[in-house]
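Coordinate-derived values only; no laboratory data. Quick caveat: nothing in here was measured; it's all calculated off a predicted structure. Cβ atoms are built from the backbone, for glycine too; each structure is taken alone.
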Structure P
Amino acid sequence: MKLYLGTYTKKTSKGVYQLELNSNHLEHLELLHEVDNPTYIYLEGNTLFSVVKEGSQGGIAYFKDGLLVNQVVEEGAPPCFVSSIPSKGLVFSANYHGGRVNTYALSNEALVDHQKISFGEGSKAHYIQYDASLDRVLVCDLGLDRVYAFRINEENKLVLSATYQADAKTGPRHLVVHPESKRVYVFTELSSEIHVVDFNNDDVKLIEKVSALPEGVDAQKWGAAIRLSNDGKFLYVSNRGHDSISVFKLADTLELIQNVPTEGVQPRDFNLSPCGKYCVVANHDTNNLTLFAVDQTTGLLSLSQKNFEAPEAVCVVFA
């Protein structure tokens, strides 16, 4: 199976990379698109959207069938996240430095500006994603310690419908939604916590809050990525500072069942394969990927491969 990597290009990386996972082994890393600072990417079939930096401007690049179609940029720092709703022809970005989210539309086979929402002073918008089970677009604002839920109106524009206000200086970074319970699992960067939040019918309720680090561990709190197993039974998070993956069993409450080293420094992102059998971790500071096998019955990880070279990787996407 194929994987794609978004990267920083501050040192040796040249852009978006692709590689293969064959017979429990990562191999054949090669440059796919030469792009400046494609720190996050979104893949859907033959279409790829990438964060892009263009001189003093930043925005989103649109690739189709392996070719650049166009890009939409504006003055200022590039966004840090990109996602899409292909069925609606919408693309979203979250801009950490600008404190806003942008919506783009696909029009006449090109990407165009559609809507901008700024959240005001102190905002650091870090994540934006549509969830079909809630029929809402969810946004993490790390600076204002909030998660916003937006509905999409008849004009394909975002309208705020609910807000979760987390504790000050927790820093909601990324989230996942359980497809059956519809519970939202918010991972905080600054406090390394998982907040379990009910957003059903826009009636927001905090259900549970747990640390992502093992009890008694005195490590830097620096949460990064969060993923959910296909069957919705296990939750995975990456801890920078502690350089580990924590595995939780989902029941009435979250139960920490494993914490494993990532065999590298700063696991900024990781992802689970579509088949559910593998977990690939991107260790940004040590320029390496680590491959784990996933026991789909227990949810536990076991090391399969480490020290696979990948320059400045910060985003992992499976085809």
Structure Q
Amino acid sequence: MIATAKAPEKPVRFRVIPAETGMTLRNLLIRRVRDLDRDTAAELVKAGGVYINRLRIRLPMIRVAAGERVTVYREALRSSPLEPSALQIRYRAPDFVVIDKPAGVAVSPTRGTARGTLSEALASRLESEGVARPYVGVVHRLDRGASGLVVLTTRSAANASLHQQFVDHDIRRTYLILVEGQPPDELRCEAPLAHTSQGGVRIAKADEPSAKPAVTRFRRLGTREFDGQRRNLVQAELETGRTHQIRAHAAHAGFPVVGDRRYGAPPPLSRLGAAPVDLEFVECLCLHAWRLRFNHPTTGEPLEFTSPPPAWAGVVEPS
């Protein structure tokens, strides 16, 4: 059963005083943050939960200076490493990899932690293969609570090429979502989006300076029994790739994604078929990156990948 998502703790913030100049970051945390011993303080830093000024520090023995601002995210202690051997690699080329991301795993470091991400696990895997100072680039993101296909690059040249395909809308991304309400058989949503100060988006007016064009095509695939209720399974295809685009558009159209705590309803306590890595933080979000189509960044060869649908989606016929 999926536990109710636990809200992250508020960060601890303070300034280094003159008497603390020259202390190690580890010892400073023991002094200033409650319930931290030597080992826990060091682990918190290594997990990426501590910043000096605006820089994430991962070395516990670094020394601090008076006036520096320290920010501490204790939630980093609850993040678990993602073993490199656990990566579900669907395709690997010299310049990039396609990975099937499980629900509950972040693609790249979040503000509160750098541990347990796809990018960190891939870098560790490359290091184990003898690559010195491996490069890992994030081409596109997928919400932590979602599952499915993402592309990471291992050379910067491929990163630029694949990013350009996103800009030119040459990459086709098809998702499966389980939704509340009654969606139409087909819908093309063109509501523009604007970023909010909380890190999400909102539906904007077209003439707003901050408004960005966004287009999502929805197609109803049928109903599914989920959490004791009949829900609708919908295919969503992106023509643009804005933050939270599918979630915001689905909610705007009257059929929010099941488990979307930001734009829709609270997550149900239900089994989703694959246990998330970190039940304390994961949103029970029924959104799956199902199919991905793009051109090889070096050869131009067309590539297409499909991720097996999660349990909540049931059997899905290819379209």
Structure R
Amino acid sequence: MQKFNSSTKIIIGVDHGYGNMKTAHRIFKTGVECMEEEPIVSRNFVKYKDKFYVIGESHLVYQGNKTESEDFHILTLAALAEELMFRGLHEANVTLAVGLPLAWMKSQGADFKRYLLKEQELHFEFRKERYHVHLCGAEVFPQGFAAIVNLGAMRGMNMLADIGNGTMNVMQIIDNKPLEKSLVTDKFGVGICMKEIQKELSKENGEDIPEMLIEPLLWNGIQGRTDVTAVKVERIAKQYAENIRKRLVDYGYKEGLVHLYVIGGGGCLLRNYTKLAGKAEVTFITDICANAKGYEYLAAQKQRRQR
């Protein structure tokens, strides 16, 4: 463990998803529950300004604008602590490297940056460990595109599909150049599929089915199961995945002519519940932290150019 050192300057990439928060090395669910007193059971909480926030017991409801509540501010604190913990630090000068859906960069980028930097001197606790972070700045990059910056030249016609819990972001890339006019943010994330499955299973069982019992079937496939639950999940997941494929076609995907790059949690559904996984011109980026790593890479590049 390194000693506290306020001269330490680092970049931390944070991918603010509606389903999961991701840093370059950590992943956790986006649930936030505020409490006036210290939780009795959970140790997975942020203590900030005399309030306690239990983290990761659920997913956030889709909000459209991530600055509408304090949720993502608190989740950012938890993400900073998780990544600092990985790096053996409790104190650092940090440049945040974050992203937004492709089509929202212009309309929300400046507001999101102000939101993240509204308090630059951060003193908080996470899992009863104290942290001190001085935010030196924040850089906002296109979500999805950041995940593929290290893949090398993308010749010919390409399409990027970043399918998260709240949105699906699509961009066309021709001979390594992103097409501005092709940017699309579609509110058709995996959360829609999850809600439909929960609705169907609730009818069958007469009670609500928690997401944690369904998620393994989405991420890993039904793996030969033939019970009623698995059959229902497979039917709904296949329908959702096919609807995604049709939307990609509407946005310019042409099978055999366009190389498709798929990232995000929705990529698991396309891999498990469509025939796209077997096609040579489809690449699934399975690293769920790819965006966060890409944000750090882009921020470091920008810093080098400015020196």
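Figures for the structure shown
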read-out	value
Parent structure of the calculated result 32, 56, 12, 0, given that P(r) over Cα pairs in 20 Å bins from 0, in percent is the read-out and P, Q, R the choices	R
Structure with the greatest value (metric mean count of other Cβ atoms within 10 Å over residues 174-181, set P, Q, R)	Q
Structure with the greatest value (metric distance in nm of label points 7 Å out along Cα→Cβ at positions 14 and 142, set P, Q, R)	Q
Ranking P, Q, R by Cα Rg over 2.2 N^0.38 Å, for residues 222-293 alone, the structure that comes out highest	R
Origin of the value 0, where helix-only ellipticity at 222 nm (-39500 (n - 2.57) for each DSSP H run of 4 or more, over all residues; to 500) was derived from one of P, Q, R	P
